[in-house]
Structure 1
Amino acid sequence: MKSTFSRIKLVLATLFISQLALSAQAEVTSLRVARQYGIGYLQIMVMEHERLVEKHARAQGLGDVTVSWNTYADGAVANDGIISGNLDFVAGGLGSFVILWDRTRDSLGVKGVAALDSMPMLLNTRNPSVKSIKDLTDQDRIAIAGVKISSQAVTLQLASAQAFGDANWSKFDHLTVNMAHPTALQALLSSRSEITAHFASPPFQYDELKHAGVRTVLNSYDVWGGPQTFILAWTTSKFRDQNPKLYAAFLAALVEATDFINNNKSTAAAMYLEMTGEKSTSVEGLARILADPQLRFTLTPENVLKFASFRAGTGVVKTKPDSWKDLFFRDIHYLPGS
């Protein structure tokens, strides 16, 4: 990770020379960042806890910068904040990001800053009759954070196309119920709830599997043919152009947070539990989850082109990118993305 950090600093140093010549106005002195729930956002939480953006902003000569950290249950709400100018950076899933990238290509120019991690998403159920998605019926209800849009929702759509033919990609959309992951976990475990399945995220999916009768019927890695970026960060071209040093501070903080997690799993686990107040697992238990080789904290985008291409194929996204690099700012184009 040190070599990644050095490379990014070199790339951004070049960026500053060109950008500062174009930017006549002072950079903003406050930053607004949004995330959602789960360990997919662990770097953002480390950045908040350790005040890393503030640290790197000072290193860039910006002085004291105020950072506000906002948590949303739905990525669409965060995207509305980017569009309205009430947020500067958003961390979220590919589903919300790809739509915003497509719709702002001729206006705000939203692009990815970097990936945060690659993690499998599990479709868990308590319905004993459901052994695979082919067994889902109109009696089932699937909790999803961001129906029809989120990474989980799109993964279910691709799985439907694979199982029933391309024309049936939206076969299960009517079974999905919009619900934040913490709430969905509780609903799945409640016999009084209509929710019989939850397309979840770490750590909630692992908490569910601790309970008798809950099992996994679909793994996102199987659907996409391997690891895929779970969470990434994005902003607008306007913000990056007008605030090159603050953009650099955010990216440098993200690199440092990623390095921290990869080298301090137990400390990162304790930090997460402290900040969320979650009681369903211990520091040791969460550290074991973080050490799972399927969970990778990395800035390298993985399998994002396949995701965007599928969205374009269904007509939800109008523009099909030619490369993963079309989706991200050039500062990370040297990484071996896919």
Structure 2
Amino acid sequence: MIKILVHLFFLMSGLFALSDVPLLQEDSGRLWDPVTGENLKLHSNTNFISKLHNGRMRQYSSYYGVFSDEKNYGLEKNSIKYYDEKRGIFLPYKETKKYTIKDFENDSVWMNNIKVKRYYKIGEKIYQSRCKKNEIDFDMFLEINELKHYLVSEDICEKLEEKYLHPLSVYLWDVKKLGLIQNKNVVVVHEDEKCPVCGMFVAKYPKWAAKLYFGEESYSFDGVKDLMKFYFNPLKWGKYPNRSKEKVTKFEVTDYYTQNAIDGFKAFYVIRSDVYGPMGNELIPFLKESDAKAFVKDHNGKRILKFEEIKETLPYELDSKER
């Protein structure tokens, strides 16, 4: 996750010079990662290469792309190499810390949230105002890097810096080509909202956002655990007159897999897993019980609870270091 955060910072800032990392892909979109679409030269310190079983060379901006290709297509044995900036060459890669399916899932969720919150909005705006809309045949492209090359080489849009080209390409690939539905059904949190329990800015943790409504007023939380502390005893956390659980009119939580806002009263909650929220052990919500069961299996969850099974003492028990 840290590497991907660094990647996105570099990409969105657009303030850094391109490196001299060699581009070894043979297709037209060789400048960009075929999985994420990120500019390879902006991420030279985390570049990787590998070969698919058909012998085709692939180059990535991070290990996320390697893992994705290995998972979806399979890679030639011993073909994974990393870029050594000091030597200026790619060397055989030996994992020092294994990148797991859990890491991949967490990074995928995080990146999807960045797309929904930022890239789709910016990309759509650029597409509507600066591109020739009827000149893109999306069936032409097998990978997002091919689409990016086409946008640049065919002058489909006005000349764009990478910090604008990337969100445009992500929007076109996900929404226009793949037909993914933009996730607009999210827990809405304003930038200045703080969790009444821990005091942290909730907007920094959108994948964990939860919200309690008392009529027209609402309170946002950076996780279900803190929300439940407030739900059972709001007066413990400040001056909240006329606030009690009986007066809650709406309860929203964020489904861990879909990142959709769902009814907290109807959700299924996994506790004591190996996935942690901003405040440590969490009640991790799911709309479907089948998703909760799959998560328990993949992430060593100890129990699935319905809302009515959550006791006032549970959030404090989750604060314990013991699993």
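Coordinate-derived values only; no laboratory data. Owing to the predicted nature of the structure, the values given are computational and were not obtained by experimental measurement. Cβ atoms are built from the backbone, for glycine too; each structure is taken alone.
Things to note:
- Structure from which 1.02 was derived, Rg/Rh (Cα atoms, Kirkwood Rh), options 1, 2: 2
- Computed over structures 1, 2, FRET efficiency 1/(1 + (r/R0)^6) of positions 75 and 171 (r between Cβ atoms, R0 = 25 Å, to 0.05) reaches its largest value in 1.
- Source structure (of 1, 2) for mean count of other Cβ atoms within 10 Å over residues 243-250, computed value 24.1: 1
- Per relative contact order in percent (Cα under 8 Å, 6 or more apart), the highest-valued of structures 1, 2: 1
- Of the structures 1, 2, the one that 6.1 was derived from, the read-out being mean projected area of the Cα convex hull in nm², for residues 203-258 alone: 1
- Answer label among 1, 2 for the case where distance in nm of label points 7 Å out along Cα→Cβ at positions 187 and 275, calculated from the coordinates, equals 1.4: 2
- For -12500 (helix-only ellipticity at 222 nm (-39500 (n - 2.57) for each DSSP H run of 4 or more, over all residues; to 500), calculated) the corresponding structure among 1, 2: 1
- For the structures shown (1, 2), FRET efficiency 1/(1 + (r/R0)^6) of positions 43 and 131 (r between Cβ atoms, R0 = 41 Å, to 0.05) is largest in 2.
- Each of 1, 2 could give mean count of other Cβ atoms within 10 Å over residues 27-34, but the derived value 20.8 comes from 2.
- Structure from which 2.9 was derived, distance in nm of label points 7 Å out along Cα→Cβ at positions 155 and 235, options 1, 2: 1
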